[in-house]
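Read through the structures below before going on.
Please treat every number below as a calculation from the coordinates, not as lab data. In this text the structure is predicted, and so the values were computed from the model without any measurement. Cβ atoms are built from the backbone, for glycine too; each structure is taken alone.
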Structure 1
Amino acid sequence: MFLSVFDVFKIGLGPSSSHTMGPMTAAADFLDLLRASDQASAAAALRVTLHGSLALTGRGHATDRAVALGLLGFRPAKIAMDDAESRLEALRACKRLAPAGLPILAFDPETAIVFDYGPALPGHPNGLVITALDATAAPILSETYYSIGGGFVVTAAQREAGLPPVTEAADLRLWPYPFETAAAMLRMARASGLSVAAMKYANEAVGRPDAEIDLGLARIWQTMNDCVERGLSREGELPGGLRVRRRARNIRAQLDRERSANLAQPHVMADWLCVYAMAVNEENAAGGQVVTAPTNGAAGVVPAVIRYYTDHCIGADPGRIPEFLLTAAAIGGLIKHNASISGAEAGCQGEVGSASAMAAAGLCAVLGGTPAQVENAAEIALEHHLGMTCDPVAGLVQVPCIERNGIGATKAVAAASLALRGDGSHFMPLDNCIAAMRQTGEEMSAKY
C-alpha cells in the first residue's frame, strides 16, 4: 500500500490526532453518508457514542468538541478557529445543526455525545458510533468509525475487510517503487541507484504534478516551523486542569543568553532539540495548529530535528528539507503499514518511537547518508523506544508527552550520527524492529 507523504504529514489541530482530528473527520464523513442516504429527509436528530479510549480520555483530548466541530462541517486541515469557536457557541445555545443538503437536526453537545466507559469496540481501542434518528427518536442510519492514529479513520466494515484508510489504490503495480518493507526499499534503491527520497518522490508523482508536490512539501514545513515559532513565543498555563505551564519560551531565553555570553555547555545541543520539540507540543496541548508527524502527540520530533539541522548543523541546506520530509514519510509509511502509529493500539513506541525513527532517517539522508545508513538510523531510533507505554496523566497530551518529544528528538540525532559512522550494515533489520513493535503493542496491557 502506498501511503503519501501528505497522509503521513497532515495539517490539523491539537491536542490529539486520534482523539481530536480522527473524530472530527468521522463526524464530517457521517454527514456526507447521511446526505447520500435515502433516509436523509427523515433525519431529525443525531447521537454520538464514544467508546474505549475515546471515552476514557475523550474529555481531556477535547473529543466531544472535535465531534461537534465535525458535525458543523469543519475538517482538521481547513478549520478557521475564530469561526469555529463562534459556531460552537451558537450550537451550544440553539442545540440544532443546519448542515447543507439536510434537514435541521437536533443536537445538544451536552447530552447527544455519550461517553461509554464499558469495554472498547472490537475493531480498535478508539471507536465511535454516530446515529441519525427520525422524529420518533428511532435510528434510521448508523455507522461505526475507528480512529486508528495519525488522524486516519476507517469504518467498521473497512476495518474488518482490512481495507486501507486512504484513497490511493492499493495496487502496487501503479507505483514505480512499491516498497512495503524496508528490505524491499533497500533492494529498489540498490537497483535504481536512487535515494529513498527520490523513490518516494517518484511514487508521489504518479498522482500529482511536481509543482503540487513541491508546494505541498513547502506548506508542510512552513506550518511546522510556524508552530515552533509560536510555541517559542508564548507563555502561560496550558488548558485541562493540570496547571502545566509553558516552558519553551523561558528555556529559549536562557539558551540565547548562554550563547551570547559564550557559557554554553557542550551538551547544549540536546537542550535546543528539546526546546524546539517542546514548543510544538505545548502548542498542540493548547489546541493549536500542528502537523501530524506521524501523530499530534509526537508532532514535535520531526520539526525539532529539522530546526536542529537548519540552525545548528555545519553546511546545512534548507533546500534539502523536502528530502528530509520525503525520507521521513517513507519510514513512517512502513511503520504504519506493518505495525501501528496509534498510541491507544501500540503505546507511545508507536507515536514518539515512530517519529524518532522518521526524524533519524530524514537527518541521516540530508547529512549525506546512503539508503542503507538511512534504514540503520531509523532502526536504531525505533529500537530504543520499544516497550514505551502511552501514559498521559489525566488523559491530557502534556505529561509526559511534551518532554518525551524532546527526548525522542535527541535520540533521533544520536541514531543518525551513529548510522553515519558506519556503512549501513547492522545486526537487526528495521523490518524486524517494526515487527517487534507490533507484537509488543499487541501484547501490551490495555491499561498502558
Structure 2
Amino acid sequence: MFLSVFEMFKIGIGPSSSHTMGPMVAAARFLDRMRNEPFHYAGLRGSLHGSLAFTGVGHASDRATILGLAGFVPESYDHDRAEATLEAIRDSHTITPPDLPTLKFNPKEDLIFDFGPNLPGHANGMILMATDAQGDVLLQETYYSIGGGFVMTEAELAAGKATDEGPPVPYPFKSAAEMLDMAERSGKTIAEMKRANEISRRGHDGLRSGVARIWQVMNDCIERGLEAEGTLPGGLGVKRRAKGIRDALLAERGTNLSAPHKINDWMSAYAMAVNEENAAGGQVVTAPTNGAAGVVPAVIRYWLDHVPGAHEGRVEEFLLTAAAIGGLVKFNASISGAEAGCQAEVGSAAAMAAAGLCAVLGGTAQQIENAAEIALEHHLGMTCDPVRGLVQVPCIERNGLGAIKAVSAASLALRGDGTHFVPLDACIETMRQTGLDMSEKYKETSLGGLAVNVPNC
C-alpha cells in the first residue's frame, strides 16, 4: 500500500475537502471523460446526494460542482475569475468547459440537492450527466468524495481500496505493525522509509520541492489568518479571533500575565488562523482534510517558534512521518467526517501531528506509533455536527484543541519507551467500527448535535 505525502497533503480551497474540493475534482474528471467520448453534447445536469445534499450549501458543494464543470481545479483556483464565471453562468444559463462546446446549464434547475437515501457507496455521492439537444442522457457517471479531496467513481469504489497501480515501493507497509517491523529490520526511521517510497515514484528533487511547497502554503495560510479580521461568510456571524488572540499574547510577553499555559493559546491561534481562512474559502492544505487543516501546521509552528533547536530543515521529516500515519488511517479506516464523524478528521490530524512532532523531537519508531495512538484514542467517538453545515462551529476551535492534544500525546510518548497497551492498529480499527455504528445525524449532515441545539441564524 502506498499513499503519497502529496495525496495526504493537497493544496486546495476551503471550506471542505470532501464537500468543496471533491465535487470540483469529480466535475473535472467528468469533463475528461466527455472529451474522451465525443458525443454531440448539448447540456449538463447533476445531483448531490447524502451529506453533499444536507450540508452542500454551507460547504459550497453546488458552487464547487459548477466551477468544476467550467474547468476550475482546486490547485490553481482563482477567486476573482471564479466569481465572474459563476455570474456569467447564472445570467446565460450556459457553461463552456475547456475544449468542449457551450452547453445548456441552469444552476437552479440542472443541479439538484437530493435529500433521499444516500447512494450505496458512500455518504458523499454525486451523479453527473451530459445530455443531447432533447435532454436525453448521453453520458453519466456516479462519483464519491471519500474524504480529503479523494474522489472515486462507482466502479473504482466497488473494486476496493487497493487502487495504487504504480511501481512497487521499497517499504509498502499497510499497518502500523508492518511499519514498525520494517523500521526495526531496516534500521530506518519512519520518515526515512516514507522518503524512500516517495523518491521511488517522484525523485529527490520532486519530493524536496513538493514538500517545501506544502509547508509554504500551510505557513502562508497561518500568516494570512493571523492578520485578517472581520466576520466569516455564511450567515452565522462568527467573527475571526486568531488575530486578536495573537495580538493579546504578544502584548503579554514579558509581563506577569504570561503564564506557562499560554502556550496552548499560541497553538490555538495558529490552528484557528488556518481554519478561519478555510471557512472564508481561502487556500489551504488538506491535512488530511480541510475541516482538520489547522492541526498539523499549528503543531509545526509551535515546534518552530517555541521549541529550542527546531529549524525548518526538518519540516520534511515531520510531514513525511505525519503522512505515513495518515495513510494508515485512511487505508484501514477513514478520514471522512461524512463516513466516520470528526474522529476521522481532527482525530486523524492529531495523530498525524503527534507522530510528526515526536519524530522531530527524537522519538523512536515505537514512540512515534505510541504518540499517534494516544492522540487518536482520545478523539474516538467525536461527532461531526457543523452548525448550518458551515465549517465554523465547532470546527475552528476544535482544530486548536486537536493541536494541543497532539503536542500532549507526543510529550507523553517521549516520556515512555514506546511500549503501551493499545496498538495504533487496534485504535484505527476501533475508529472504523465506531464510525460504522455512529448515527448518520452525527456524520456531517447537520441533523444532530450542536447543529440542532444552538441558534443558527
Can you spot which of 1, 2 the value 0.15 was calculated from, given it is FRET efficiency 1/(1 + (r/R0)^6) of positions 158 and 294 (r between Cβ atoms, R0 = 25 Å, to 0.05)? 2
For which of the structures 1, 2 does the calculation of distance in nm of label points 7 Å out along Cα→Cβ at positions 278 and 398 return 0.9? 2
Assuming 1.5 is distance in nm of label points 7 Å out along Cα→Cβ at positions 126 and 302 as calculated from a single structure, say which of 1, 2 it is. 1
At a computed 3.7 (distance in nm of label points 7 Å out along Cα→Cβ at positions 14 and 262), which of 1, 2: 1
